[in-house]
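Quick note: the coordinates plus some simple rules give every number you see, no bench work behind them. None of the values given here were measured: they were computed from a predicted structure. Cβ atoms are built from the backbone, for glycine too; each structure is taken alone.
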Structure 1
Amino acid sequence: MQAPSLFHRIRSVADSVRYVSAGTLKRLPFESITNEFAFSFAAGGWNYFRSLVAEYDKDPDIDLDKTTFFRFFQHERVKSVRYLNDLLFLHDPARQRRGFKFYLGTYPWGDNVGGGPWGHYHDSLTGKNTRDLYGYRNNIWYQPGDRRPIELEWSKTVRMYESLKSHRYRPFRYRDLPEVTLLVRRDGVIRAMRYNGQHRMSILSQLGHRKITALVPSARSMTESLATFPTVTDLPKIVYAHEVIVRETDVERWHYVKQGLCTPDEALDIFHAVFELNGRERITALGLPSVY
């Protein structure tokens, strides 16, 4: 096989530099990383995709219908989720009911980073159609309980797990780092919320990795990628720096607060939930085995 030419090596390096320059690299412990609904990737938390990996690893021939992953999405309380509040506070009905209700894919600091608003309930109220924003019936949270995305996610995650288990994880080579946004509390404590790469983070954490290198994308690069995403938000397709690094001290600048749609306390209830919750409180409340 012919060795790459100097030109191609230089171009590859230049492409890598350009890719990394689209944001800031962070080496993060899994204890500080969560998905967009506060299901932690850490061993002490619970994440439905990590649960999937753990069950498949124990028994590759397991029947999907018997897995905690499947039973979680078929649970009546999960199938009844309409808003972000419902999902964050599955374990706390009183907290579900109070305060402003945020559609799935939206947060007090804005809509664009979460790709929202979307969801079956949102569509039933607004007449819009957000089911296929991520591909035909691909969104497992669009209408919780829909079997098709459950099966798709199972197959996709298993394929990725087998690949990562057999081959060295080399995200820099393929310019495909997981991406996160950051939430920063008043006391400086951070929580990294996944923007993409949830499957890889679930698999790598289950394989024993304690840290991962992630890219915090720039507001400009996120705005550029948003230009072709078919979001139904009424907001301009512009991502601001305070939506990528969300600081508690900026609460008065957050979109829903600034527009008078929710109070600062209601906004901070969502913000602090990302720090307080890790998913284990919800799987326990549902009475399902956590698997790991």
Structure 2
Amino acid sequence: MPEKALVENMSVTRHFKGYFLHGLAVLLPSILTIWLFVWAYTFVQEKISVYINRGLVRIIALVGQEGVEISEQQVKTYLLNIKPELSDNEDELEIHLRRPEIWRRARIEQLEQTLAKTWINGPGSIAGFLIALVAVCVLGALLASYVGKRLWRSIETFILNIPLLRKVFPYVKQLTDFLLTPDEQKRMFSRVVAVEYPRKGIWSLGFVTGSGFENVVNLIKREFLTVFIPTSPTPFTGFVITVPKKHTIDLDMTIEEAFRFVISGGVIAPGSKPTTAALPKNSAEER
């Protein structure tokens, strides 16, 4: 009986572990996706949107300050906040209180504080995020035009003429273009192939980036391919090899699918199915 109870307890524990892992496998992708979007939204809000909202509040305060009613005591409090030294000089304080510019600044300050409760610290803070989103879309549309492209080339030329920036900017631009521009991916990586690397019998996934060295092709009179072999899980580093074209196998895989395959360590494969059934059985299995 004790042995039977022990077996039952182990079975319950095994089932609980299986259910827990299954539930985690179902929930984790959704949780990670939501977390990623929340993180991105929070980052934009804290690093970009807050300044847009402050500028928006400032503009509204400058335009609408004429309609703000403010008392002399409020103006006096504002004046003492910006000039604490006037607290010991009543005559100088009275002179400043009679200046229209001080009243104007005090009205702007009061209106900004009121607006900040909604537009910076309240639900209106999303306005900065939406404005940033629209601004990026408008900028993308402008740079897609002929005039925008010419203007952006001029800006890039100016940046490349700055000694410090020209050491960093080209590499950052190449990375962002590759990540965010599908056309750039197609230009750099024409197709996905399998190649025997690092030794015969071991097949590695690679991206075709060129047609090999011209001198080698002309000397050997054979068609070559330049292949970039990415490392996992960071496909931005790897090895570049030149191999005969006949030693490569074209894979029915897009650039995006190949990247997912490399980053996941081979776990995420397009249309992946168990392939063991297609392999020849060894002699022990046949017997």
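Can you spot which of 1, 2 the value -11500 was calculated from, given it is helix-only ellipticity at 222 nm (-39500 (n - 2.57) for each DSSP H run of 4 or more, over all residues; to 500)? Could you put the intermediate results ahead of the total?
Values: 1: -11500; 2: -19000.
It was calculated from structure 1.
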*Structure with the greatest value (metric distance in nm of label points 7 Å out along Cα→Cβ at positions 102 and 246, set 1, 2)*: 2
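Distance in nm of label points 7 Å out along Cα→Cβ at positions 150 and 198 was computed and gave 5.2; which structure, 1, 2, did it come from? Spell out each step's value before the answer.
On the way: 1: 1.6; 2: 5.2.
Clearly, the read-out refers to 2.
A value of 3.4 was derived for distance in nm of label points 7 Å out along Cα→Cβ at positions 46 and 254; which structure in 1, 2 was it taken from? Display every interim value, and only then the final one.
Details: 1: 2.6; 2: 3.4.
Among 1, 2, the structure yielding 3.4 for distance in nm of label points 7 Å out along Cα→Cβ at positions 46 and 254 is 2.
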*With Rg/Rh (Cα atoms, Kirkwood Rh) derived as 1.21, matching label from 1, 2*: 2
*Can you say which of 1, 2 returns 30 when relative contact order in percent (Cα under 8 Å, 6 or more apart) is computed?*
1
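Out of 1, 2, choose the structure whose coordinates give mean projected area of the Cα convex hull in nm², for residues 94-213 alone equal to 16.5 when calculated. Display every interim value, and only then the final one.
Working: 1: 10.3; 2: 16.5.
Clearly, the read-out refers to 2.
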